[in-house]
1. Identify the structure, out of P, Q, from whose coordinates distance in nm of label points 7 Å out along Cα→Cβ at positions 16 and 48 was calculated to give 1.9.
2. Out of P, Q, choose the structure whose coordinates give semi-axes √(5λ) of the Cα gyration tensor in Å equal to 35, 16, 12 when calculated.
3. Looking just at relative contact order in percent (Cα under 8 Å, 6 or more apart), which of the labels P, Q belongs to the structure with the highest value?
4. Have a look at P, Q and say which one yields 13.8 for mean count of other Cβ atoms within 10 Å over residues 80-87, as calculated.
5. Please state which of the structures P, Q yields -16000 when helix-only ellipticity at 222 nm (-39500 (n - 2.57) for each DSSP H run of 4 or more, over all residues; to 500) is computed from it.
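Throughout, read-outs are computed from the coordinates displayed, never taken from laboratory work. The shown structure was predicted, so the numbers you read here are calculated from the model rather than taken from an experiment. Cβ atoms are built from the backbone, for glycine too; each structure is taken alone.
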Structure P
Amino acid sequence: MLSISARTEYACIAVLELARHADEPRPVRAALIADRHGIPPQFLVQIFQQLKSAGLVQSTRGAAGGYRLLLPAADISLLDVMRVVDPQPEEIVSSASQRSSMTDVLISNWQDVSSSEAEQLSAISFADLLAEAGNATEPMYYI
């Protein structure tokens, strides 16, 4: 059962919006994304800072500023964004104080599920998601 944090969902929405407007000459303002999707603006700015540090987005300051993707949407996977904003431990370990065949089999199966999940998430690009969403450009209003 995949658990998605609000931070992860908002980051994915933001990257999808940037992908949707990738061909536009002006960067996308965080406030517009926040308003359109009901995301707290300061929270979104923090998310963009993480995405920028990871080399997924760039920012432009000033009146015509905003954000844009650094990579094509086809080169960014769901897993890429999820690992940036909500990193998970590399390895699943037992919390039991003593190792046993039961803890070993549980950990082994949980690791298999985690690996399968990571493979699936890495196979889904933001270009795929955008195509699935219909790629219909909603009006973008610049102030």
Structure Q
Amino acid sequence: MSHTPTSTADAVPVTPWAALKQPALAIYMAGETVSMLGTWMQQFALGWVVTGLTSDATTLAWVNFASGIPMFLLAMHGGVIADRFDKRRILLATLAVQAVLAVLVGWLVGLGQLQIWHVMAVNVGLGIVVAFEMPAAAALLP
């Protein structure tokens, strides 16, 4: 037996933003937004740095490929890990590793020591980390 509203006071308007009235979800979504923006800015900045180190477009493609392949190969394993372990802890750990990688790149740039292989290694690391972060974030939301 389904419930039908007896008056307009019983009817609750549903808007796309209604879920954000839940404080925990609003905080989570704000954090995810900042995290994704940071990841995109980092990828853009790494591409910019690579073009400053070399004018070879193929090298830039390889740098992007270095982050994509681990995500492709490990995303299913990341999903299994997200199903079996605490999603919040997975997110905290993966975001901490991403921050460490970003600081490492910034430190190397600041010292003037950044080389293409550093960027490749960081992008492989980012690809691995994101392969575990994305399934945990997606599974945490519902």
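1. On the way: P: 1.9; Q: 2.9.
This value belongs to structure P.
2. Numbers: P: 35, 16, 12; Q: 40, 17, 14.
It traces back to P.
3. On the way: P: 29; Q: 33.
For this comparison of relative contact order in percent (Cα under 8 Å, 6 or more apart), the top structure is Q.
4. Values: P: 18.1; Q: 13.8.
It was calculated from structure Q.
5. Numbers: P: -16000; Q: -27500.
It was calculated from structure P.
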